[in-house]
Each structure stands twice: as C-alpha cells, then as structure tokens.
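Take a look at the structures below.
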Structure 1
Amino acid sequence: MRLVTFTLGNSLPRAGALLEGDRKALDLQAAYSRVYHGSSPLLESVLAIVEAGPAALDVVDQLVRSASDATTHNRADLRLLAPIPCPPQMRDFLCFEKHLVQAFQAIGKKPPQAWYERPIFYHPNRFSVCGPDAEVPWPSYSESLDYELEFGCYIGMPGKDIARDRAREHIFGYTIFNDFSARDEQTREMAGQLGPGKGKDFDNANAMGPCLVTAEEIGDPYRLEMVVRVNGEERGRGNSRDMRWKFEDCIAHASRSETLHPGEFFGSGTVGNGCGLESLRFLQHGDTVELEVEGIGVLRNRVV
C-alpha cells in the first residue's frame, strides 16, 4: 500500500493511496463517503491511519479494491505533500559506515569511535518538512549547500524498551528522505560539540516522499537500490544492505526508557556516496536533486 498526503487546487490536505503504477491517487475519505455515506476518523490523515494501524489499513484496502473514477485523480493534477507533513517526532541516524568514513576523510579527520559503539542520531526539525517537488530556499548564511540520499521508517506500534528482535514489528512503513545540509555552518557549529543546529535547521530542509510504502509491501528493507541525481546527472549510488546499524538497532536504542509513538520518523542517514561532502562537490543555485529508492519512488526538489 502506498499512502500519500495531497491537495487538489485550494483544498485542505487529504489522505490518499496511489494506484495504477503511481499514476493516480484515490481520495480515501471521498471513497469512504461514496461507499458508506459518511466520513471516517481513521482516514482524516495519513498520521491517523498510522495511529489506527491494522483497523485503518483494512478499510484502506477495501477502498482501494473498490476504487472508482469518481474518487480517483490523476497524480499530475495533485500536489503531493510529505506523507506525514509534520511528524510527531523525527530522529536521523548515521547508519552507513561508508558515508561516515568518506565524509570524515574529506575533512581530514578520523571517524569517531563512539559511532561503532551505538547508533548515533539527532532530532531534525519536524516543522521544516516539505514534500516532493517543493522548492528548498537556499539559507542566507551558507555557501555550501548539500543533499543527502536517505530513506527512513515510520513507527506504527508504540512501545518502550523494545527488544531488537521485536523492533521490526513496530515499523509501519518507509519513505525517502533528503536531509539538506548547510555544510559550512554545520562544520562551525559542530565544533561546539552540540549537534548540527543551523547546519540542518532552515525552511524546507527536510524533504520527504513521495509516498509512505507500508512495511508489508516493501518486505525486506535491506536490499533497496538507492540513487541520487543532480540535474539528471548521477552523483551517487548505494544499497540499503550496507547499513551497519539497522532500523532494529535504532529502535531498540532510542526506546530505552522512552516511549516511541506512532508516526515518529527514523532516518537511515546518508548512504555511501550519497552526498556532496564525500567528494566536496556541493550544490549550485537552481539545481534539481532527485533521490530514487527502489520500491518507493523518486523524491525531487529544487534549491532556489
């Protein structure tokens, strides 16, 4: 199942499901109204679907099976937002060793030993999320803007002190994530030993989408080919099988003495060769960045 949040014209955001090879989208609430002559709180948003879990997915599955032209729109006529436009919480991990090593080599440093001891993460700004085809304003204080080829998972089932061998049960689905980064500002701020700060926090810095693919449809998340292109030119390629820290490790680590809630997002961090820092080749004004992850789709954004 491939869930989206979309607007049509001046409409408020609505929950939908992609159909026919992602060429069309079913308006879930409209489809429910057509069948049952009412509305369902389970379908008010993609976040509501995630929170309701199997009960909502059963309803969505029935609606998808009985989809009609009356409640289906061409994707080209819609504006897709991030699957969950404002996640309840976000964590971005650093799961790929190749990216870690190459990024530190680029700046003449050695990778920290702490990374090999535990999954390390920071909290991206959930209010800076944007969706596919959204423009990303270049931060005024930066001269070195970068992209990051990532994907990530959404928490479905809440939990605390989750065992690693049960962690996969808590994943609802997956999407693509581009963690735009002001590298020059990030370098200055992280010298203070306290997170990336304004190196990551600016409007539309966290691009996500184009859809949320449910865990059942993805199957094994550790076999996905990942590609980044800038203005159509391939800049990097990797595979999720190379994650040194798996999402199960991240969930078990983050949930220690802390409750995880439905809709929370866990980013994978950048795949090896997935950002400009590794080759010291950064973005230019007007560049269009495309991230493609097998089984999910393409996330496209332009920096302006």
Structure 2
Amino acid sequence: MEEKKSMSRRDALKTMGAIVASAALATTGLSSLSSCTDRQKKRLVFYFTATGNSLYIARQLASEGNEPLSIPQLLKNRQLEFEADEIGIVYPIYGHMPPNMVKEFLQTAKLKANYLFCVPTFGARKCSAVEIWDNLAKTCGYKFDYICTLMMVDNWLHAFDMNEQMKMDKHIPEQLTKIQEDIAAHRQWHEPTTQEERDMHAGFMQFSGLNERDAFLMSASERFLIEGNCIECGICIQVCPRGNYKLTSRGITANGQCDYCLACIHACPQKAIQFRPSENPLLGPERNPKARYRNEHVSLMDIKRANDQH
C-alpha cells in the first residue's frame, strides 16, 4: 500500500492561495469568462460599483451561472475583447454622467453582440443620463438597443443623509422586473429625456463647474483627509477601483486620480476618511457624517474583489 506523503507548509500555503484566488475570480466574474463555452456566455454583463447598488443589479441581469464582470478588474488585466449574444453594462450615474472608468472601458473595449443594453443606476435625478450614454456609445462605434435608468439609494454624502435614503421605498423590485422583461424580449427602447431634464443637466454643469469630458475626475490627495483614528485596516486600499490608497511608513496615504465614487469613505469602519473643505458648492459638508451605506445584498468582500487593484 502506497504511503501518503505529508504536505509541506509551503505546499499548503500554495494550495490555500489558489483557493483564495479562485474565490476572488469567481466574484469578479473573470473565472466564468475564461472557462465558459460560447453557449454559457450568451449574456455578458459588465459593471462598476462603489457601494454595491450596480453590482446587485448586474447580478440580477446576468445569465444564470455567470457572475457579472468587474470593469476595474478587466481594465487592470487588460481583458478588453468580448463576444456574446447579449452584452449589458450597469453603472452608477455621477452628475448624470458615467464614471470615468466606465467611459474608458467603452472607449477601449471591443464588444461584439447582437443586442446591447445599458442600465445606469441613480438616486435622485437622472436628467440627461440616457442621452449622454447614447452619445458616448455612438462616438465609440456602438449603438445600444436598450437604455433604461433604475432609481436606488443615493450615496452622495454631500447632499443626502444615508439613514433617510435607506428608509425610502424606491420600488426597486418593480423597476428591476420591468427591465428584466424588456431585455428578455430584446426590446428596442431608450428611456425618453425631456427638455426640462436637459435644462436641469445644463444648469447642474454650470453650477458645478464640471465638464462631460472629465466629469468627477479629481485628485484623491486634494479631496480626502485621513484622520488620526485610522487603524490601518487596509479596507480603503482594497475598495478603491483606482488603487489610490497605500500603506506607507507614514500610515495610509491617498494619491492619484480619483473617480469620486466614494467607495473608500463609505467602507471605512472608523469613519477616518473625511472630505477636505472645498470652495465648490457641489462638494460641501456631509449631510450626516455618522451615516454610511452599502447595498444590503452585497458584502464588503464583494466590493473588495470587484475593485482591488493590488
């Protein structure tokens, strides 16, 4: 009878590392992408998330057995060519515009599908979001068949109290069911934009001083302050989709271009990440500094795996 060899500590660590890596890939969707057959990848859904809203919706829209694909992870790994029967993109609206990383993905990826759909999520006002996405897509050579927004909790801390937002019934299940039915039927439809909404967006852009080219692209070091109650847990390092946070000999630091998704400030367990004062009226003090938010259907680990750049 052959004697069983004992596993060395090094081999055990390698095995554990492989298991952890496999779990991480499963959450970002990369493992299902690399292993699935053409039939299994009938529908691919890409997403960008900060507090879990868009990840939750992307999961509801993905085909059975396939995790949606994280845009930050795809950009990091330079996986940018995709072919499927249906391709969808889910992202949060920032000032009625897509996050810069989503724009970068659309501008650099090669997407081939018979049916393209987009579901931007928002919390208060969508304004010109549908037309902005449609115009961006056309400049990138894509014609989206279906574009429909979905209202959820608004996590913009400068304007909204998260505790109050979470009490509101925004009829998410009803909205989601309608979108699922539309996509299953391959409905050709763009949610209409009114002239009033166009005027509201124009007024917002003038008020905020933003432009549609850069949107909320900002300097992390200029916008965020890390206070003394930081315990260096590293959560901010893992949830930042741009990898702006680092642990140094001086503690946690924030540097680099920032999409202002606010994943870091929402996820910090100590509330040690604070906004620096700004003269921009859009970036005023928080409505409720004690309140933070993460979608109830999404774990902190999910967001780490979706966004971690290290």
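FYI, it's all coordinate maths here, none of it is from the lab. All values reported here derive from a predicted model rather than from experimental measurement. Cβ atoms are built from the backbone, for glycine too; each structure is taken alone.
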Value 24.1, calculated as mean count of other Cβ atoms within 10 Å over residues 203-210, assigned to which of 1, 2: 1
Computed 22.1 for mean count of other Cβ atoms within 10 Å over residues 91-98 - originating structure among 1, 2: 1
When distance in nm of label points 7 Å out along Cα→Cβ at positions 67 and 99 is computed for each of 1, 2, the largest belongs to: 1
Among 1, 2, structure where distance in nm of label points 7 Å out along Cα→Cβ at positions 147 and 251 as derived comes to 4.4: 2
Structure responsible for 0.00, with FRET efficiency 1/(1 + (r/R0)^6) of positions 187 and 227 (r between Cβ atoms, R0 = 25 Å, to 0.05) calculated and labels 1, 2 on offer: 2
Ranking 1, 2 by volume of the Cα convex hull per residue in Å³, the structure that comes out highest: 2
Parent structure of the calculated result 2.5, given that distance in nm of label points 7 Å out along Cα→Cβ at positions 139 and 219 is the read-out and 1, 2 the choices: 2
Computed 10.0 for mean projected area of the Cα convex hull in nm², for residues 43-210 alone - originating structure among 1, 2: 2
Source structure (of 1, 2) for helix-only ellipticity at 222 nm (-39500 (n - 2.57) for each DSSP H run of 4 or more, over all residues; to 500), computed value -5000: 1
Entry that produces 19 once relative contact order in percent (Cα under 8 Å, 6 or more apart) is calculated, selected from 1, 2: 2
